[in-house]
Structure I
Amino acid sequence: MPISAPVALIAPGEPWPPAGQLQGKIVVVEESFNDDAQPNAALRALVEHYGLPAPFQGALSIWPKDRAAFERLLRQEGTSVRIPVAENIVAELRARERPEQEIWLVAHYDSAPGSPGADGSASGVGVLLELARVLAKTGSPVTVRLLVLAGTSTGYEGSVAYAQAHDIEVHRVLAVLDVERAGAWRRLLIGHDLDAPGAEGAPLTAVERERLRQEGQFFLRGEQVRTLDLGDGQLLARIEGELQGAAGLGESPPELVQRVLAVGDALGYPATAASYPCATDYQAFLYEGLPAVVICGEGNGLAGLPYDTAETLRAEPLARAAALVYHLVMELGGGG
């Protein structure tokens, strides 16, 4: 259900208004984009000043030339903002043999702005629904958790929210298999492999590879402090820890990437390793230290665009993607 409310703009250097004046409003504070010297300075100042629990959401980025016009708009009396609210959908197929071990299957149901999202990524959701139907009949050697996530296109909001809401026992998770663009592919890109070429063919530089291996998914740190409880006495320490601490795995476990490629090869599917083949939720799970891999279809130039409609999808790629993930569940779980 969307949230609509008047806007209160607090510009740098302005005095903080009384908390009562902000009651029932959406508060907008200005942040410099990628300010490594003082990351999230305005947010931290806000946290220090007010003591009420409230959600904080990085809503948008604008070009500097549009800043003045945007600020004038927000300062107009009666300006309101409408924020959509979405939910993650989670299901679990509990195993009889080894229920304590888990494989997570992931897809997202939101789409890029202006796109119907048939292949980006309703197709991934369709694959998960078919797997749920089949696995409910056949069973699985390990527990299968299906995560249909929201907010992927706006900063991995669904995957970050899921991780923050659960005490994840990393040792129980054998693999996180993220399915993206499964409905019209000619080749599957499997990642994220730091030593492989990217989706556009260019490999990462040696400096980029080394930083990712040392720091993990460091560029996702800011996503971790979007929702804050201002009543938490350790809040500032937690923010500092998120912004400065380790950021999980730099890449998918190489042995997991190779097993996905081996199963694809056994099924006769064209697949290759890639670095960051799709920008999607597996990155947020790598941040949590989970063995995550993405299965990303390549070949549909309409994915994520206004023309990404159901008519562009084909049954065969969907069936192949579902078969690949099914065989992976059985093999990784020890039942295949």
Structure II
Amino acid sequence: MPRFSIDNQVIEVRQGATILDAARQAGIEIPTLCYLPGRPAQTSCYLCLVKVEGSARFLPACATGAADGMVVESETEEVRDARRTALELLLSDHLGDCIGPCQGVCPAHMDIPEMIRHIAAGRMRQALITVKERIALPAVLGRICPELCEKPCRRGSKDDPISICLLKRYVADADLTSGDPYLPPCRPPSGKRVAIIGSGPAGLAAAYYLLQDGHACTLLDDHDQPGGMLRYGVSPDVLPHDVLDAEIDTIARMGAEFRCGIRVGADISLSDLRHDFDAALIAVGDVKKDDASPLGLEIGSQGVKVNKRTMMADLPGVFAAGSAIIPSRHAIRAVADGRAAAGAISRFLAGGPV
């Protein structure tokens, strides 16, 4: 049997064994990525590089046979540098090919790794822009989000998950108190008007993204102040009203109009709104049959019946989002739904496929 040295350990291995086999036999960990036991070596990742005495270049441990008298080094600084370079080259052309598990489970699919990179580099405004590309109310959600993204965080296997929700809250609060809160660029006015029934998380989020597309938005709510369940369903000890008001003010400064104390179906009909506006969004939270009958909408088993792909109800130009479709206690889902509805409405207003 071949007898050789690896990291100053002299070991014997079976004939035909590779350096990687020998290392594992000796309890020495050599990283691999493309290697799969029982399959031929691919030698494509080069993360298992080692230095062999007498060789002018580093060799892949998964494909290099262990020979009698061989002297191998697997943990020197130059070996680690070579592996690091191989990994950097491997990833250099694959940015975005694989999303992190945190981003995958986030209902809004926010680019969490990009936000963290911006924060680490001190680019706070860019971090906020990254957040608000997907989450219209980050300061609000930074206080009430159920932190679904933190459960699969791989950092948790080492110590604790990254506090993603607090980082989101940090950049949002820093922006709101900066004296110059961020306003996203908006396209020129399209001449189209959208009525949003309900000013809770789904309605506010929809307005935020519709306004960026150049569409005028009017939010109607039967309460005295906008905010929906964010104002009337969450304790101000958890979500201070000044934080909610600051985020609503951003949407107002973008051009949104708020009409409070108006109950659609009683004070004004959905038919009137369809006549006066180019599209309407139902974002009133949980909808019961008694609530929907004055609106003339078909109700399914959980809420307003919509086309799952387009979010359009049975009336042309009328859409629904958030708990109006499926009840949920998670505001992040409503915000994500509002953004999706805004995209569908914009496509409808453009005259293309929804």
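Computing Cα Rg over 2.2 N^0.38 Å across structures I, II gives 1.38 for structure II. One of I, II was used to calculate Cα extents along the principal axes in Å, for residues 73-256 alone, giving 73, 39, 30; which? Answer for the origin of the read-out: II.
Between structures I, II, the greatest calculated value of Cα Rg over 2.2 N^0.38 Å, for residues 137-224 alone is seen in II.
A value of 0.20 for FRET efficiency 1/(1 + (r/R0)^6) of positions 9 and 161 (r between Cβ atoms, R0 = 30 Å, to 0.05), calculated from one of I, II, originates in structure II. The maximum of relative contact order in percent (Cα under 8 Å, 6 or more apart) over structures I, II, that is, the highest value, falls on I.
None of the figures in this text is laboratory data; all of them are computed from the coordinates on show. All values derive from a computational prediction rather than experimental measurement. Cβ atoms are built from the backbone, for glycine too; each structure is taken alone.
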